[in-house]
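Structures are listed in the sections that come next.
We did not get these values from a lab; they are worked out from the coordinates using the rules stated. Since we're looking at a predicted model, the values are computed, not measured. Cβ atoms are built from the backbone, for glycine too; each structure is taken alone.
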Structure I
Amino acid sequence: MTIDGRGEMYPQELKYTKDHEWIRVENGRGRVGVTHYAQEQLGDVVFVELPQVGGSFKGGEQFGSIESVKAVSDLYCPVAGTVVEVNAALADTPEAVNRDPHATWMIVLELDDPDEVGALLDAAAYGELVGGAG
C-alpha cells in the first residue's frame, strides 16, 4: 500500500484512473470500483446505477452512475471490455461503497486488451494525484 499526502492508503495491486475508479485484473477480467477518495468526496452513497451484463464499453466511457446525499456522479470504465458480472448486492446496500471502497466492486469486465491496463495509474501515482486535491 502507498500512503498519499493525506495519509490515505491505496492498494498496490489495483490500477487507478484520474476519474477515481480502480480496477483489479485477474485472468483477463477486471473488477471495477471507486476509490476511497471518490467515496469520501461523494459522502453517503444512497444509490448505484450499473449496466446490464453483456454491455460493452470503451475505456473512459460512462458505464453507470453513483448517487450520494450530495450529488450524482458518472462512473467511467477504466479500460475497454464487456460486462460479465454486476454486483447486484449494491441495489440493497449501496453504502458498502463507503464502508470498504477498495473491496466493493461494481462490475466485472472481460477485457478487450489486457495491456490497456498498463496505461492506468499505479498506487503511488494515484496517491500523488489525490494528495494535491482538496
Structure II
Amino acid sequence: MSENNFTALGKPMNQPNKALDTFPAPPHVTQVRFTTDELTSYCPVTEQPDFNTLEILYTPDKVCVESKSLKLYLWTFRDERIFGEGLASQIAQDLFDALRPHSCKVVLTQNIRGGIQMVATAVLEREADA
C-alpha cells in the first residue's frame, strides 16, 4: 500500500478493518514498537471476554505499518473466539505478511483470570537472502 492510498488515515472510520496500511520506512529506523492495553477477544470455549495487553516489535525493511490501520485491525479481534496463544500468532503472521520485516515479535499478556496470567510470544524472522 503506497502512502497515497491509505484506507484509514485521514478518513472517518468507525468500524474494524483488517487492512494494514504501510508507508516507506524512514532511513535509520531499526525498530518500531507499539503497545496497547485495549486488545480484547473471547475464549473459544467459555465465550468469556479476554482482556489483553499487546506489545509489537518489528525491524522494518522497506515499509512500516500505519498506526491508525493497526488500531482498526486490532479492533477486528473484539468479537473473535480465539485462545490468546493463537491471537499472538495470528497478529505476528498478519504483520509479517503485510510488512515483510526483518523480524517481528508479538507479546500478548492476558489479564489475570483465576489467579493465572498467560503470556504468549510469537516471533517470525525472515531468512537471510541466499
Structure III
Amino acid sequence: MLELTDPARITAGIVLLSVVGIESGGAFLVKVVTGKVAATGFQTSFFRAGHAHAGVLVILGLVCLLLAEATDLTGLWRWLGATGVLVAAILMPAGFFLSAIGAGRDVPNRAVVLLPVGATVLAAGLVTLGVGLLLA
C-alpha cells in the first residue's frame, strides 16, 4: 500500500476539493458555447483552453504528487517535483481566463504573461520529478 506523507495527503485533499471550481468553470463554458453568455471567438477559445488546461494539469499534478513519494528529492527540489505541475494548474488557466475577461475582448490583456510563467513552472516541475525518479 502506498504510504503518503502528511503534506502530500493534505495537498491531494485540497486539490480534489478544488475540482469543484473546475466543474463550475465547465458550467460557465457551457453557457458561453450555447450563447447564454456573450463572448467573442477569442474569448471562447481562451475559456476552452483554460478549462482544458485546468482539468488535465490537475490530474497530471496528482500523479506527480504520488510519484514524488518514490524519489529521494528534498527541500525545494522535492516541493518543485511534487507540486510544480499543480502550481502550473493554477497559473496557466488563470492566464487564459484572466487575459480574456472584459466585454468584447478580441486580444489578450497583460494577464497573458501567466501563460509562459506557468509553462516554465510546468517544465521545471516535470524535469525535476523525472530526474528525481531516475536517480532514486
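Numbers for the structure displayed
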item	result
Identity of the structure behind 18.6 (criterion: mean count of other Cβ atoms within 10 Å over residues 83-90, calculated), options I, II, III	II
At a computed 51, 27, 18 (Cα extents along the principal axes in Å), which of I, II, III	III
Structure responsible for -6000, with helix-only ellipticity at 222 nm (-39500 (n - 2.57) for each DSSP H run of 4 or more, over all residues; to 500) calculated and labels I, II, III on offer	II
Identity of the structure behind 20.0 (criterion: mean count of other Cβ atoms within 10 Å over residues 19-26, calculated), options I, II, III	I
